[in-house]
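Where a number appears in this text, it was derived from the coordinates with a stated rule and is not lab data. Note that the coordinates shown come from a computational prediction; the quantities given were computed from them, not determined experimentally. Cβ atoms are built from the backbone, for glycine too; each structure is taken alone.
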Structure P
Amino acid sequence: MNIQLHQKKVFFASDFHLGAPDEKTSKIREEKIVRWLTSIQNEAEAIFLVGDIFDFWFEYDKVVPKGFIRFLGKLAELRDKNIPIIFFTGNHDLWMKDYFTNELGIPVHHHPIELVIENKKFLIGHGDGLGPGDETYKLLKKGFMNPFLQWIFKWIHPDLGIRIAQAWSGKSRISNLEKNENDFKGNQEWLWEYCKGINNNTHFDYYIFGHRHLPLELEVGSTSTYINLGEWVSQNTFGEFDGEKMLLKTFEK
């Protein structure tokens, strides 16, 4: 993929966690996200939504999770304006399939992708399960991605299945807080270490990831940068690339 900016910009955001921790709080966040999308629409050449956009998502054959209508409507409006939107799954919404692609013309990526924007090389993905460490999650992810287990889950009635998934998701958020997620971990920043390993063999100007819930801008070698996009539960941070430089910005804070 190669994107030319035509005097516009590319925007990146991740970890909206729509649906968490409750309907009222999520709706307030959803309205803020819609305001952000409205604020950038006239200068956006493309928008990358880099995983964990939903706190839970599962696509049954004929059913998708209830809610998020303002957000989905805004995405439809942006696509009607021919603004490309590129979606990535995260660890909370990894069961996305082809609903967004069929209904909105939004491609959904399950793994990091490489692309060029104005002659700068990017590696973009959510980031879960990458780099050293986090072996417990990597093992769990293998189970979650097992087609047979997904097939079994599909036959649970959606009312029950979504309740089970939301309960699991809630435990995951509590676990993250107990791990001091907002503390910078130095050489234990696994995604940063992952980027360094990639950069030993293949150069990218920018490595763009989410998942970490901590806005970061860190050097990878002498001419590469790792950007973590943070989250929208409390930080409202996003990335903006104008063709020359990548900036981390904050919306309404």
Structure Q
Amino acid sequence: MTDESIPNGSPPSRTTPAVAVVDAQSPGNVGTIARAMKNFGFEDLLLVDPPELDPDGEAYGFAGHAREDVLPNADEIGFDSLVENYHTIGCTAVTNEDDHSHTRFPYSTPAELAERLQTVESPTALVFGRERVGLTNAELARIDEICSIPASADYPVLNLGQAATITLYELRSLTIDETQLPDLERVRAPEPTVDRLYDQWAALLEEINRPEEKRDKTMRMLRRVFGRADLTEREANTLLGLLRRATERPAED
């Protein structure tokens, strides 16, 4: 970790925000945040008054693969330099505030922030505070805007690692184009296959002596259910085969 008032000279112009952690008490939380950054494609970690980060200690133990790059490449920075050189977004809980109090109001949710930052080209930093009290009112007064995570009104305060992880997850569209998840596109089964499925359902209703006056309503319900399901061809054919066996079984007994 380097010790510079401004990391690497002047902060570059970029859309992807840096992540700043102010006065964290637990090295483990710094490691957790570094790991979340690695998960969601963030690289620049800024530390204001950090705890000792022992390569054999909690921070590196909690960081996962971020111990290889994000954490050792973290820059130490003063709070004054942070607010002077970055557009700062303070991440904090918002409780019982409105437009008469500007300490934590107005605010954006992380999802709203993600949409807006897509088109912003400037050095930006997401700022997270200490474990027990978060960012102080004096610090928030110097921060450009507020971000807050929607949570239960009964207990809206998240711990430091949780808050950073949720926020970075919501902002992942700024950093990663592809994830490990497979393609979610589905190819709907051809209509003739789906029609055969409905015909087989009608045959089964007849076979089990479903009252005739209820069959139309049942078929309409089934059409709505399968219509919302967007069955693939394999799914439709599997159901078709099961229904055929169910329809034929009474005749075999």
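Observations
- Among candidates P, Q, the computation of percent of Cα pairs over 21 Å apart that gave 66 used structure Q.
- Sorting P, Q by FRET efficiency 1/(1 + (r/R0)^6) of positions 27 and 235 (r between Cβ atoms, R0 = 35 Å, to 0.05) from high to low puts P first, with the largest value.
- In this comparison of P, Q, the computed figure -12500 for helix-only ellipticity at 222 nm (-39500 (n - 2.57) for each DSSP H run of 4 or more, over all residues; to 500) is attributed to Q.
- Distance in nm of label points 7 Å out along Cα→Cβ at positions 43 and 147 - highest-scoring structure of P, Q: P
- At a computed 0.20 (FRET efficiency 1/(1 + (r/R0)^6) of positions 155 and 211 (r between Cβ atoms, R0 = 41 Å, to 0.05)), which of P, Q: Q
- Structure from which 15.7, 51 was derived, Rg and Dmax of the Cα atoms in Å, for residues 67-186 alone, options P, Q: Q
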